[in-house]
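Bear in mind these aren't lab numbers, they're just calculated from the coordinates by the rules spelled out. Source: prediction; values computed, not measured. Cβ atoms are built from the backbone, for glycine too; each structure is taken alone.
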Structure I
Amino acid sequence: MLRLDHIAVAGETRQAATDFVQNCLQAAPLAAGQHPHFSTHNHLWGMGEACYLESIAIDPEAPSLPYPRWFGLDRFSGPPRIASWILATDNIQESLARLSPEFGTPVRLERGAYTWDISVSDTGDLPFGGYGPALIEWQPPAHPCQNLPDSGCRLISLQVQHPQADQMQALLAELIGDERICFSTGPAQISAEIQTDHGLVTLK
């Protein structure tokens, strides 16, 4: 079954995305990193044993690429916002075989102790116009939450609102085993309810 692994908040710069998340959660990021394959960099917040949040943007010091970046970042503009929700799977090839081609194909990435496969389309865009999920399969034994300090924040729910929410839910319903994920019909938007030390906040 697919379960929520992490949420990616994008910005035109990493600092803009990080400031946005930090102001919302009133919690500073606990780690930072780079993704050389996609020329991006991020900050991280641990949210328990199997879920985390990242702020992410194009790394201006990294080289340009001959292929698209993930999460549609090549076309990202405007204020920081949730750009993707990433579902963990134990078998990414099998999971993708049950979905439409717009979900992409697995790309193998490595960073330090971590190795993972993540679904990326040929255009770098996410399904359903950028509001559908990416899929990730971590290669054991390492997962970021094992070493990421806990921010004290906990995801309560992830609300995926979209004009085609019924189609998205029908496609994913038999695969998702995470009751925190909710779908609703309306203007496209992803929002997360997160319990913090300062109360319940909504991150969009």
Structure II
Amino acid sequence: MASIYYRGADLATEAAAFAERITPAKDRWLYCLGRTAYQHKARNGEVYTCLSERTFPVCDRIIGCYKGNAASRLRKLSELGWDGAVEWVSGRQWLAQRPYFYVGPMEPWHVGHVYFARVESHPHVMKVGFSRRVRERIEDVESKCKVKLFVPPGHLIVGTMADEHFMHRTMKRANIAGEWFFDCSSADRSLPDFLQSQQERAA
């Protein structure tokens, strides 16, 4: 059984509070923008704000848009900010007929936790994923990978799949394969058997 130092009831309460906090349209759009935007440094040294296209489908679901509708709106928010984007919409009658930054209802499956599950035999190796049922998900990974995992205190973050994408992008340099990452603070780069065999097959 996975070692997780959290009570299920506490996680459910935390998720409900998070969902309530981002229910209003403005808060939800700005939350998605924050999880989609990242800084890119060009060769000439200039820094640009870019948006992760990989996260757009997740934002569609969180916001309640039709497929693909979040992308153009998030780009407009990134370019003009909230007030500027709202003003831009108000000057376009064909857009103003329906709220351009509308949101659908918050669904229970939108919110869960991003977990950082460490391999017990190789604690510098961790799986970074998202689930609404963290314990069950960790136990499923243990069963498939034949490895013991633990989630230490402070290694669960309430949020959505957009947070998972954000963390994967942030930790990209430490990626081993898929959702498996090295702990950057450790110099150890040894791998558990299941990841070692994955790397050998990929070579």
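Which of I, II yields 7.2 for mean count of other Cβ atoms within 10 Å over residues 39-46, as computed? Each step should come with its number before you reach the end.
Details: I: 22.2; II: 7.2.
Checking each candidate, the match is II.
With respect to mean count of other Cβ atoms within 10 Å over residues 55-62, the largest value across structures I, II is given by II.
From I, II, which structure was helix-only ellipticity at 222 nm (-39500 (n - 2.57) for each DSSP H run of 4 or more, over all residues; to 500) = -14000 calculated on? Attributed to the structure labelled II. Can you tell which of I, II yields 1.03 when Rg/Rh (Cα atoms, Kirkwood Rh) is derived from it? This figure was derived from II.
Ranked on Cα Rg over 2.2 N^0.38 Å, for residues 103-166 alone, which label among I, II comes first with the largest value?
Values: I: 1.38; II: 1.19.
Ranking I, II on Cα Rg over 2.2 N^0.38 Å, for residues 103-166 alone, first place is I.
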